[in-house]
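Some structures are shown below for you to check.
Read-outs throughout are calculated quantities, based only on the coordinates presented, and are distinct from any laboratory measurement. In this text, all values refer to a predicted model and were calculated from it rather than measured experimentally. Cβ atoms are built from the backbone, for glycine too; each structure is taken alone.
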Structure 1
Amino acid sequence: MISNPLFQTKTPLLNEGRPEQKREELLDYFNKTFDIDEQLFEAFFNLEAVYHKADPLRHPLIFYFGHTATFYINKLIISKIINERVDARMESMFAIGVDEMSWDDLDTSHYEWPTFDEVLNYRNKVRNIVSKLIQTLPLELPIGWENPFWIILMGIEHQRIHIETSSVLIRQVSIQYLKAIPTWKICTESSTAPENSFVYAEGQRLRLGKSFNDPIYGWDNEYGTYLCDIKSFKASKYLCSNGEFLQFIEAGGYQDSSYWTEEGWNWKIYKDAKNPFFWINSENGWKLRLVFTEIAMPWNWPVEVNYLEAKAFCNWKGEQSGLPVRLPSEEEWTLLYQQANIPDQPFWASAPGNINMEHYQSPCPVNQFKFGEFYDLIGNVWQWTETPITGYEGFKVHPSYDDFSAPTFDTKHNLIKGGSWISTGNEATGKARYAFRRHFHQHAGFRYVESAIPVTVPNQKYETDLQIVRYCEAQFGGDFLGIKNYYSQIAEIAVQYAGDSKRNALDVGCRTGRTTLELAKGFDHVTGLDFTARNIRVAVQLRETGTFNYLFPEEGELQSYQTINLKDLGLADLTQKVEFLQSDASNMKSIFVGYDLVLINDILDQMYNPRHFLKGVHKRINPGGRLIVATGFDWSEECTIKENWVGGHRKAGEQIWGEDDLKSLLKETFVKIDGTIKIPSVTRINKRKFSYNTIEVTVWEKK
């Protein structure tokens, strides 16, 4: 039934085979991934549409066409596998902005998007670079986190995610701009919906998570261990079909707030939702929008809804049946999956369900792919769960992609499991864990369960990520050892040395946001930038709610519960004057210009190319504006290759100190004001241990 040879690929095994054979396999996997990505855009007969937003909360599709290529280059540079950019402008423009995160820059008026052909030409250059790396980099098996080929696989699997998410956006483009992709096979089987029923599932003890020597590529949230005891429950034999969901609609489910959570009803009112997003109520009856076409409603296909709609249906179903009906937890979904003994993607001869694009390039009837007594345990559409995503015990962030999982650990992103018809690569593996905001539209539906045991959903989360906790304590924890808080002190100095104009300021390296907020005492508007989304997430929550909770390690396993409260710090009234965005300081977007003050906030020695930043920083500052550089010049080749250090090295046998090198980089465009200011900075490590640093601050006026 395979309609296209591109759809015969599987995520590779990383622990077996000969290196040269594995190299050929990876090259084939990479090239087919690029081909599928580009084939998806064959659906456009009018490329004007790729510059329109299909979804107001996401970028136009030209962004995603560029993003999947720039991801390779940005991660290869961060990982120090390459050190030269292909196109710095594109690699900045297409770097960030793929989820509905409030720190994404989604104002497309900021951008002059390149032409489609320019992006295609860029993609070809990237393709050649990565192909050459695959063919020439030393390759040893197994391929683990520290292996350069892991970064290449990261790019491939990331691109396969976007094949699916871009298809969801294309599904929202006006049909007038689209045409059929000739090699795609749309399922034509359609009839009335089968009668759904409950099937008993025996409870048992489960182990979730994967080990770090697992032979299949995984994202960081998949690793670790979670042991749990699952009580017996009943689950629906089929995924909820369009026909079954129609009963909810006809019963007035979209008009009765009693079935909806508060979040769900607010969304329903805001969107004026009356039916699932991809349903079309036409004069000739209901139709279903697919990626590039519309068809008469196939009532026996799975309904595609967001979590909020699925939850409302379950509440209605429970009222009708008198049974406790809800969505399954991640653990319950895993129990059904494990008890069915489904082979994982690399080990199947043919996909056992409607997944990996092997059978159809669309959904299909809910009673077509059987797994024991259940249908569609994997594939067809993703399945919403009641479980907000978080890390398992032993979770570690991959250093080259620290914002893949951790920003979603906010109790606002629920797990989807099982994959869809277009899920390929890692997405089609049993231990894959993806999560989206509950209002998000994806190729996702649901199975419901009968169980009186509620799923515990945390309402208030205490941050435990040690790096984030340390920054929270350093920035908001107060004064330590009798030394004034560095992050408030540097803001005071910045305001003091600012020129006559105090309209816009830029805080580069804002981390969790303290200095950005303090700067707002003296400026009309302040933008805080940080490379790490985990940091930005804290700052954004503080801006939105005024509070943030974290657990601080005091002694051994003993921790203290800490709460940041902006009102207590006198910062609550300043939140409307600040914004927080994620950005790579070594390759900042061109939109960050027009500032009266730019503060480099103890981040210079953590950039991978600080010299490049300093040579161009004058373009971001207004005439007469100020640049403040605060740094400890604490260079390490782990963060910055030596040729990009500012000081801390020798040239022709002579010692080059940081302040002298800084002056040589800035002298053509800036004049130094006053002498160097030295500020002590104390970070609390635990109850008894502190880290002390001296930060050197220099102030420069733009000529």
Structure 2
Amino acid sequence: MTSRGLIKKVEQVFAQDGVISKATPNYQTRKSQVEFAKSVANAMIDKKSIVVEAGTGTGKTFAYLVPALLHGGKVLISTAGKTLQDQLYTKDIPALLRSLKMGARVALLKGRSNYICRARFERAYEENVAKSREEVVHLNLIKDYLHTAKTGEKSELTEVPEYSGIWPAVTSNAENCLGRSCPDYENCFVMRAREKAKEADILVINHHLFLADISLRDNDITDFLPEFDLIVLDEAHQLPSIATDFFSDTLSLGNVRSLAEDCTLAGSTNCPKAANWTALASHVVKACDDIVLKIKMITSQDDIKTSISNLKDAHLLAEPFEGLVKAFNELANTLEDNREISPEMSTCADRVQLYLQTAKKWYKIFDQGQEGEEGKVYWLTTRGRQVLFNETPLVFSDSFRKARLDQGKPWVLTSATLSTRDKQGSPTFKHFTDQMGLDDAQTFHWDSPFDYRNQAMLYIPPDLPLPSANDFSESVATRIWPFIQENGGRTFVLCTTIKAMETIAEQLRYYVERARSSIKVLLQKEKPRKALLREFREHGNAVLVGSMSFWEGVDIKGDTLSLVVIDKIPFSPPDDPVTEGKSRWLKSQNKSAFYELSLPEATMLLMQGAGRLIRDENDRGLLIICDKRVINSSYGEMIWKSLPDFSRTTNFDDAMKYLKSLKA
């Protein structure tokens, strides 16, 4: 199909009397949506990649799907989270296909850990691995579910919460999956989902799976995902942070302990007389405990997050790591001698070899004071007995650039927040495109169709202390309470740190109790995210106080949410190891780490938080940002111009008057 012909068809579909209008109540043609769709059409014809920032309410899903379906061929859609994945698969795509009166095979593919593994479940049930009465109940619920399960997805079994400790025992990962050697391979839920994915015209996955496909293709494995004619990366603003985690090589002592348990179980089951499996595993676990103790001795802290270069006396970790290497060697040699006994033993042998090589690498770093490879940052985090040793690349743009060139297919990367504003107020995508290797991609920006100036107000209190003040969080709670009380709750309070979240919630609960108010203060850490959102919606006058996980991916329309508070500009902590490493790298390139990294990232995240307030054309609300640096710092203008075009004030009375007007 020619470009002109495809664009004409796109315009007809989105016309006021087009096929979508006949299936959509109160449909209005949106110029931005049509222009977005036409840009995708041109990208497909020219086989070029584009980066599209389209404000909330533009209708991004239909904008990229309509030209793709009209053009023909297969479409891969990747999202950051399960919420959008499920919405696309169960709602948006079926609705569009009905409107277009088209048929298409649609599949949803999630990561391996989202599916129950029959083999691991059987082992867990036989060995009764449940560690509490609650887990026993969960294990039996899973058993009942498997009698009728079609997809094997964890999400279908709503009675077992996401945080249940039984899930790791009944799901698999890339390390412990037996693959074709598994006795349940023919009935494997993951394999069934992948087979369905290969036949799909439209496949919905997540960014982790997409990155896994890129990584496997680098290793000449090309049958993980099938070929597609268009790749759409929705929620693309999250790709850089997800890629940072994905391309990191991490040694988790928690995973080491789990591996030791798996080896004990495999050895005791398949060849109990071949070795003292319990003793071999206990040596590995003891080495992990020695590492934890040494870290606590060095740092005198339980929870830390630091680069190795900043860790005082890091060389003292060489000794316990030498112990871990020795314990792994003993286990590896014994497994190798018994590898042929069963697929399970072979898998354990391979896993231990991988961990052994990683442990040797870290031993050399601590023993010889090596800084590791150039272009990477080496850092660790601890929380109790859980310790993670991380090797993170500072730049991964080449991986994305190579993947696009190898595929030779157009990519569409889209989100409501991909750009920041320059001094003239124009959108600039440089921060995003540089990270993603998209220097050759065409960029587009379309504002949201919402009338932000008439739908919402932004209030910035100019007299609050700076965020660095010791009493900042208490001051925030005091300032926002009159607004929360006037609004009858119906508020999100978005915090940048767990400590701030806890302090503000505690203070607000004190005010609620003192006022004898029916407002309920919900705190993120006290319940799972889904349960909190459900309770927030059902209660009607609740306040949800949360940290970063609530800044995006939450869509609450209507009067249930009409006040959003953000405590401060969400800058990454300057001592964050990855931020610190990237900053050093940028400075070595004679670039400003603040303006090239910290400010753009904080601005885009702030835009995501602000975006929780107005979700459709009927929403009204007040946004309060309690950080006066937005209006009185040298860089505040960039943030100010990047935020939606709300009406704005720094006057308490004006903001309160506006909030009261919403009730009227």
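A value of 2.6 was computed for distance in nm of label points 7 Å out along Cα→Cβ at positions 211 and 587; which of 1, 2 is the source structure? The read-out was computed on structure 2.
Computed over structures 1, 2, relative contact order in percent (Cα under 8 Å, 6 or more apart) reaches its largest value in 2.
If distance in nm of label points 7 Å out along Cα→Cβ at positions 203 and 307 is computed to be 2.4, which of 1, 2 is the source?
Among 1, 2, the structure yielding 2.4 for distance in nm of label points 7 Å out along Cα→Cβ at positions 203 and 307 is 1.
With helix-only ellipticity at 222 nm (-39500 (n - 2.57) for each DSSP H run of 4 or more, over all residues; to 500) derived from the coordinates and found to be -15000, which of 1, 2 does the value describe? Going label by label, the one that fits is 2.
Comparing 1, 2, where is percent of Cα pairs over 11 Å apart, for residues 515-554 alone highest?
Biggest value here belongs to 1.
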